[in-house]
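Structures follow.
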Structure I
Amino acid sequence: IEMVKPVLYDESADKLPVKQCLLYVLERTLRLLHPFMPYVTEEVWQNMPHKGETIVNADYPVNLPREIEAEEHMSIIMEAVMGIRTIRGELNLSPGLELKAHVKTLSEKAQDVLSGNLSYLKKLARVEVVEIGPEVLKMKGSSVAVRSHVEVYVPLEGLLNLDSEIERLRKEEARIEESLIFLSKKLQNEGFVKRAPKDVVAKEQEKHEECLRKKERILENLQKLFEAKGVK
C-alpha cells in the first residue's frame, strides 16, 4: 500500500491498474475474513464495487495466485527500509529528517533489486541513498543495521550529539536498574509472593520482565553509539 501511494497522488500517472489491484486484494481479503467477521466484512463489501447481493454467496478464495519472485524482491526492499527505520527509531531521530544511507548488498539479487527500486527506498524510508553495492564500507561515526540481504550504514555526524545521547541513555539505564532492584526484592520476598493475589504477583513479574527488555534495548543502543564514536 505504501509503495502505490506515489502513483495515486501523481495526477499524471495511470492509476487504473493500481486501483484494480487494490480492489482485487481488498475484495479477496474480505471474503477470507467473512467467516470470522461476518457483519464488518458485509458492510465494507456492500460499499465497494462487487458482484452479487451479499458476500455470503461469494465463493471462498482458494488457490490464490502467488508471485514468489515478487515476494522475494519485496522482502529485500523491506529489509533495507526496516533497517533504516530501526536506526531512526532507536536513536530518536525525527521521522521528518532525511537521512543519508550507504547500503552494502550481500547478494547479487539484492544489488539488482535495490538498484532498480531506489525511488521506493527513498520514499518509504525518507532517505538519500549515497551509494549501494557489495563493496560499500562502513563509515566512521555511522550507525549500522544488519539484515539477511543488506547492511545499512547511516552516518550520524550532524544528526545527533553522541555524547549527549549516551548520557541520556546512561541516566535511563540507571533509572531502569533501580526499578529492577526494587522489583527483584519484592518478588524474592516470600511473604509478598504467598500473601498477595496471584494477579498482583503476575503484574509485578511482567513489570520486571519489561524492565529487563528495556535495559537490553538501552544497552544495544549504547553499543551502537559507542561504535559510531569508534569506541569498542
Structure II
Amino acid sequence: MTEVVENAGRAYGGESAADRDERRRRQLLDAGLRVFGTVGYRAATVRGLCRGAKVADRHFYRHFDKTEDLLLAVYGECIARLTNSAVEAMAEVDPRSDVRAVAVQVLDSFFEVIEDPHLARVVWMEVLGVSPRVEQTYLAVMHEFGALLLGYLRAFAGDVSSGPDLDVDLLATAAIGGISHTAMTWYLSGYAAERRVVVATLATLLGSIVEPLAAQSVRREP
C-alpha cells in the first residue's frame, strides 16, 4: 500500500500526480458529455464511461462516488457554457439598440451553444427524473436563468416592479420556460428550423414582454 501511495505522487513524463488527476477528471467529464449525450444517463455504466475516457475503472471513484455525481458535474459545465454565452453577448450589446435587436444578439449566442446535441440532450433530457438532488439542481438553474432574464428586463424596461396584476419574478419564469421548452423542442426536431428563425421568434416573444413594460415605466416617470 505504501508503494502505491508513493508511486501515485511521482511525476511521469514530466506530468505531476496532480496534473494526472486533473487530466483524468477532464477525460471523464468529456466522456460523460459524449455518453450521456448519446446513449443517455440511464444506459451509462462506470465501465463504459471509463472506456470512453480511456482511464482505468478505479480512477472513476477517485473523482466521483457514482454516475449521478458525474452527471451533475457534466450538467454544471453545460450550464456554465450557456450562461457564459448569454452574459458575454449581453456585455457586447449596444445600449442604444432596440429590445428585439438586443434579444436577437443574446439569443443567437445562446442557441449557438445549444447546437451541440450532446449538451442539449444532457440539459433538456437526461437530468429529468433522475433523483430529488438532481431535480433540485435543475430547479436552481432555472431560477438563476430567471434572475438573469429579470436583470435583462430591468435593463431595458426600467425599474419594473410587481403590482396587483403583475409578478415580475413569475414573468421572468414564464419567459425562461418558453425559451427552455423551445430549445428542447428544437433539439428533439433534429434542429429542423434554422437557428435564425428560432432566435427571431423568441426575440419577438421577449419584445412583446419588454416593450409594454418599458412604456409603462416611461409613463410612471415624473
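Every read-out reported here was derived from the displayed coordinates using simple, explicitly stated rules and does not represent laboratory data. Predicted, not measured: the structure shown is a model, and the values here were computed from it. Cβ atoms are built from the backbone, for glycine too; each structure is taken alone.
Some notes on this structure:
- Structure responsible for 42, 18, 16, with semi-axes √(5λ) of the Cα gyration tensor in Å calculated and labels I, II on offer: II
- Identity of the structure behind 2.0 (criterion: distance in nm of label points 7 Å out along Cα→Cβ at positions 42 and 122, calculated), options I, II: II
- Across the set I, II, relative contact order in percent (Cα under 8 Å, 6 or more apart) reaches its highest value in structure II.
- Computed -19000 for helix-only ellipticity at 222 nm (-39500 (n - 2.57) for each DSSP H run of 4 or more, over all residues; to 500) - originating structure among I, II: I
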